[in-house]
Structure P
Amino acid sequence: MELQITLAIVVIVVLMLLLLRQRIRAGRTQLVLRPLSGYSSLKQQVAQAIETGSKLHISIGQAGLIGPDSATSIAATQIVNSLAKEGCANGTPPLVTVGEGTLLPLAQTQIRAAYENADRIDEFDTHQAVFVASESDSMAYAGGVATEIFQNKIASNVLAGRFNEEVAIMAEAGTRKQVEQVIGSNNPIALAVATAVTDNILIGEELLVAGAYLESKPVQLASVQLQDILRWVIVLAIIALAIIEMFT
C-alpha cells in the first residue's frame with residue numbers, strides 16, 4: 001500500500017511538472033522569480049569578465065556526487081555549466097577548482113560542452129578544471145584554491161558547494177585580490193563566514209534553483225513553481241492535521 005501511494009505521488013508530481021512547463025512555454029503562465037543578490041551579481045560578473053578579458057574562478061567544494069551533500073554539488077555544477085556557456089563563447093572560460101574526484105570529470109565535461117556549443121572546441125584545455133586536494137584535507141584544498149586565485153587573472157571569486165570553516169581562507173584570498181565574490185553553501189558554518197565577506201550569498205536551497213535564475217528554461221522555471229506549490233500543500237496539510245487533532 002505504501003509503495004502504491006509513493007508511486008501515485010511521483011506520477012502526480014511529474015504530471016504537474018509537465019503541465020507547468022507547457023504553460024510556461026506557451027506563455028500562459030508568467031513566473032516572476034524572487035530577486036536573489038547572488039545570482040544578480042553573477043550575471044554582472046560574467047559581463048565584467050568578458051569586458052576585461054579576465055576569468056571567473058568557480059570552486060565547487062568537496063562533496064562528491066554520491067552522499068548526503070550530493071544535491072549541493074550537482075547544483076554547483078549547474079552554475080559551472082551556465083557560466084561556462086557565456087565565458088567560453090566569448091573567449092573567457094572559467095577556472096574551476098574541485099576538491100573531490102568525481103567532480104573533476106564532470107566540470108571538464110561541462111567546459112568542453114560549452115566550447116563545442118560555441119564552435120570553439122580547439123580552445124578547450126583540461127587544465128581549465130583543476131583538482132586541488134582530496135576531501136579528506138580541507139585546509140590543503142583551501143590553500144590550493146587560494147593559490148589559484150592569486151596566480152590567475154580573475155574578475156570574480158565564486159564559491160558554491162559544500163564548504164566548512166576553510167571557506168574563510170578562500171574568501172580572504174578573494175578579498176586580497178580585490179574581486180567581487182559570491183558564496184553559496186548548505187553549511188551554516190560556511191555561511192556565517194560568508195556574511196562577513198560579501199552580501200552576495202546563496203543559502204541552502206537557493207543553490208538548487210541555479211538553472212532557473214541563470215538560464216530560465218521552461219522546465220527549470222516549472223520546477224521552481226512546482227516547489228512553491230508543494231510547499232503550500234505541505235503547510236496546508238500540517239494545519240489541517242493539527243485542526244483535526246484538536247477536535248478528536
Structure Q
Amino acid sequence: MKKNENNHRSCCAGSGNPEQLQHERYLCSPLFEDITAEDMQKLMGCMKGFRRSHHKGEIILMEEETVQYIGVILKGTIHMVKEDIWGGKTILAYMQQNEIFGETFVVQRDNHSDVSFVAATECEVLYLSFDHILHTCMNQCMFHHILIENLFRLMGEKNGQLMEKIQVTSQSTLRNKILKYLSIQSQKQKSRYITLSLNRTEMANYLSTNRSSMTRELSAMREEGLLDYDRNTFVLKNPPRKNE
C-alpha cells in the first residue's frame with residue numbers, strides 16, 4: 001500500500017526523543033496513512049491510545065468479550081480463532097505486523113466478539129478507543145477524518161481476507177484446498193516461490209483439516225511434481241490436471 005513521502009521517511013528513518021520515535025513507528029501501519037508524525041502525537045492523546053505486550057499463546061480477546069478498542073499490531077502475529085462446542089479450534093484469519101484487529105466487532109451495536117484473538121508469537125499491540133475514533137473532538141482535526149477513512153478501507157480489505165478463507169474451505173477436496181490456498185499466496189507474493197507465515201499445524205487448522213492428512217497430501221503432491229517445499233517455503237511447479 002502506497003504511503004506519502006513524509007510517512008515513509010518517518011517510518012524508516014526515525015529521529016528525536018523516544019516518545020517521538022515511538023509515534024513515528026506507528027506510521028508504518030496503513031491505519032495512519034497520510035497522517036504526519038506531528039499529528040500522530042496529537043492523535044495518540046485524542047484516541048486515548050496505549051501499548052501492551054502479549055506473550056505467545058496468550059488470549060488477547062476472548063469470545064463473547066466486549067470489544068471497546070481497535071488493536072494495531074506493532075510486532076508479531078495474531079490469529080482470529082473460532083472454537084466449537086467440543087473445543088475444536090479453527091483459524092479464521094491471521095493478522096501480522098501493521099495490520100489491525102477487533103474492528104469488525106467494535107462497530108456492531110452489540111459489540112461482543114464472536115471469536116477469540118490469540119497471540120501466535122510474542123506481540124506488541126497499540127490500542128485505540130473506538131468511541132474516541134467515531135466521535136470527533138471539538139477541534140475537528142483533519143487527521144481524525146483521515147483516520148476514519150483509513151479504518152473503513154481496512155475493514156473492506158479484512159472482508160476480502162475472510163472471502164479468501166471461504167474460497168479455500170469451500171473446495172471439495174483437501175488437495176484442492178491446498179492448491180487454492182497456495183495459489184492465493186502465490187498471487188499475493190507475485191511468485192511461484194512463496195513463504196508462508198503459518199507453520200504446518202496452523203496451516204492444517206486454517207484448511208480445516210488435521211496435520212497428518214495434510215502432510216500425506218503434500219507428500220503425494222510433491223511426488224506427482226505439483227510442488228516442492230522445505231518447511232514454510234513452497235515452490236509451485238506443474239499446474240494440476242483439470243479433473244483435480
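Given a value of 1.07 for Cα Rg over 2.2 N^0.38 Å, for residues 78-173 alone, calculated from one of P, Q, which structure does it belong to? This value belongs to structure P.
Consider the structures P, Q: one of them gives -12500 for helix-only ellipticity at 222 nm (-39500 (n - 2.57) for each DSSP H run of 4 or more, over all residues; to 500) as calculated from the coordinates. Say which.
Numbers: P: -19000; Q: -12500.
Traced to structure Q.
If distance in nm of label points 7 Å out along Cα→Cβ at positions 102 and 166 is calculated from each of P, Q, which structure is the one that comes out at 2.7? So the calculation was done on Q.
Quick check for you: by relative contact order in percent (Cα under 8 Å, 6 or more apart), which of P, Q is greatest? Numbers along the way, then the final one.
Numbers: P: 23; Q: 17.
The maximum falls on structure P.
One of P, Q was used to calculate distance in nm of label points 7 Å out along Cα→Cβ at positions 46 and 70, giving 2.7; which? Kindly include the intermediate steps, with their values, before the conclusion.
Details: P: 2.7; Q: 1.3.
Source structure for this number: P.
With FRET efficiency 1/(1 + (r/R0)^6) of positions 134 and 214 (r between Cβ atoms, R0 = 25 Å, to 0.05) coming out at 0.30, pick the structure among P, Q it was computed from.
Working: P: 0.30; Q: 0.05.
Corresponding structure: P.
Bear in mind that the values in this text are calculations on the coordinates, not laboratory data. A quick note: this is a predicted structure, and the numbers were derived from the prediction, not measured. Cβ atoms are built from the backbone, for glycine too; each structure is taken alone.
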